[in-house]
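What follows draws every value from the coordinates through simple rules; no lab data is involved. Note that the structure is predicted; figures quoted are calculated from it, not measured. Cβ atoms are built from the backbone, for glycine too; each structure is taken alone.
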Structure 1
Amino acid sequence: MRHGDLFAAEIDSGDTVVIIDGVYHQAPALRHKEILAAMGRGVRVIGAASIGALRAAELAPFGMVGVGRVYAAYAQGDIEGDDEVAVGQVPDGEWDVLTWPVVNLRFVLDLARSAGALDGERAARLLAALRTVHYPQRTWAAVRAVCRREDETAFADWMAEQTERDQHFGDLKRADALAAVHTALEGLPSETALPSSHTWESPLFRRWSNAFARTLVDGLDLLTEDRLIYQQVFDPAFRSRWTAYLERRSRRPADGSPGLPLRARSAQVTGGALPAHRIFHPMVDLRDEETVALLLAGETVEDRVAVARYADTLAEARRDRPGFSIAAVRDDLARRMLVQVWRCPEHLFDEEASARGLVCGVRAVETAKRLVPGYLAESSERTEAASGAC
């Protein structure tokens, strides 16, 4: 698993998720608050073997269930670092493991001691030597090389003999993973207390959940955030929709406090001297269907097709231009696009951005950068079409 996987719409209340391995070097790792949020909406989460065991040990007080010896070692404080379970994998996405994790080496050394192939002192010395090898380089060949250097070739031969008899010999992570799957199939008690929302709700978590919110509409798989930003930038009537959203939030505060009409709330804060959109900047929750329906009420089929086209253009730029990122788009290009689309004078730029829920001109420029490649490509196509017509 990786950061964002638990935001998948297919994972719903009453489901059970088993977390075993997870990427963390080449992509962001699965975060604690994602797991807490999943449990908060009624998903039972089991962790074992690898990052699943580590997260389960950390989140056991909140209801995550840990299974297996690796989990027990983390929970009891016998091991601590994530290097204990880290492995190198093939780079082509097949996920085949190329290296030995420390927990498996510990287990094999314990088996060797039980079998009389090593004593405790030699096993400890060998483990210390093996731990000095960086995890993506701890292949079987590297393990044998360390054994030769430590004058433990007899142990290496014993280990090779056991592995030849059983390809899964010493694979503690695999044994724990299978135990976790069996636990999930047997079922977990449904009365486990759910973590309260204050344990995961934060502006950072909201940004994550918004970034991973997706919708399948008209046969198009679109990021909900892309759809919203497109409306904020291109829909002339979006100002009224943002006002309606602020009205809804004012009458139904997220913290459960008494609701007020937006005009009355604005009067309390500034005496009505400023428009509400200049005072209140609530973060949108794109998991909330009512919010999405309200803010996208003016969206057309053509808009959704454009969103898909802009996303494809952005993806193409990332493929064709190594190192390209949204942040690399020039500020002046994004600002020029917005001024052109909004047809507003420069001195009203901040006002227009605020009225569209983009807070201010600077934030609007940063938000709109993802649309610039698609907008430029679209403008170029129009220019070429006009030239051809002439």
Structure 2
Amino acid sequence: MTRIHGTYHPRFQPLIDEFSRRIDAGEEVGASLAAVHEGEMVLDVWGGWTDETRTTEWAEDTVTNVWSSTKTVVALAALMLVDRGQLDVYEKVATYWPEFAAAGKQDIEVRHLLSHTSGVSGLDQPAAMEDLYDWEGATARFAAQAPWWEPGTASGYHALNFGHLVGEVIRRITGKAPREFVAEEIAGPLGADFTIGIPAGQYHRVSNVIPPPPAAIDFDALGPDHLTVKTFGGPPMDATASWSDGWRGADIGGANGHGNARSLAWIQSALSHDGMARGVKLLSRPTIELVFDEQSSGPDLVIGAPIRFGIGFGIGDQRTRPHLPDHRICYWGGWGGSMVLNDLDARSTFTYVMNKMQPGLLGSENGVAYSTAYYACLD
């Protein structure tokens, strides 16, 4: 079996065996798993390779693009501003970002951005990935657009623009772009190896993602006005874009975070540990409770699958996530499989980061297997 590196409590041996088996079977190429439980890092492991040819081993400091798991860090940043009294999630977005009131968006509230219910889930076409690299240009376009559905009535996944929308509110309040805020006020104080984008001097540590099979979506059959087509065409998503200098140099808080399971676990453990992570107080309990203020529940207009959204995170629901316990869980994951699970009842955060992307926009068979094994070991 593939040798798994790192440290873990002996109770997690079955999870380690499952991780090793999936690498041996080719279901993984390289990946990392981590967990913080009762304030301690009880699982911090990695294994496999950084490349599809399996020539370079995944190392302790290997990082990769974690796609939408980045959203959990940007959501945390917004919650920190709430905790400081600088942001009210029930206030109009235009209070902080006046230009956003254009085209009938004057009543959209910050909570709608954080719960994917704003009606602004992508750029009006034509749009190219490079448009997102221009922060000022992209946020100006989002501010000028009309919503694609009635805000607040349903979720429509903000796949690539979540970080631009929430991030511009953060920037208007603090003067710091989301990348700066995360570096200076989250990753830095926690000593967490996580960045939005990644500096050129760190490229040698990056394991490029391995794109998944083509999505089984017939965009032609759906038609150009379907929200799935508009969202994933504004701009079109291409996993290989994450290999480029443009992507790595951009501030895309919905998708271009670079890190590993360890860094995400430390950061997100603030949610499962009463706002405290590595001895640093980031949130208070009342602010954490906001996450569980349900904003929508039902089929997502973009993804089609049922999702229960709180403020900034998905909320655990056994009807849609039966492999998870009936606990107070807030979660999210990234394209191809990366995953963050914050379990407030168990005082536990479990994370998974990988390079080989599996089919599906959110979650993966590997993630389900690991989280199921994790809870079996935890119990």
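Table for the structure above
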item: Which of 1, 2 leads on relative contact order in percent (Cα under 8 Å, 6 or more apart), largest value; result: 2
item: Comparison of 1, 2 by FRET efficiency 1/(1 + (r/R0)^6) of positions 96 and 272 (r between Cβ atoms, R0 = 35 Å, to 0.05) - largest value held by; result: 2
item: Structure responsible for 2.1, with distance in nm of label points 7 Å out along Cα→Cβ at positions 128 and 200 calculated and labels 1, 2 on offer; result: 2
item: Which entry (1, 2) yields the derived value -8000 for helix-only ellipticity at 222 nm (-39500 (n - 2.57) for each DSSP H run of 4 or more, over all residues; to 500); result: 2
item: Among 1, 2, structure where mean projected area of the Cα convex hull in nm² as derived comes to 26.5; result: 1
item: Among 1, 2, which structure scores highest (criterion: distance in nm of label points 7 Å out along Cα→Cβ at positions 280 and 304); result: 2
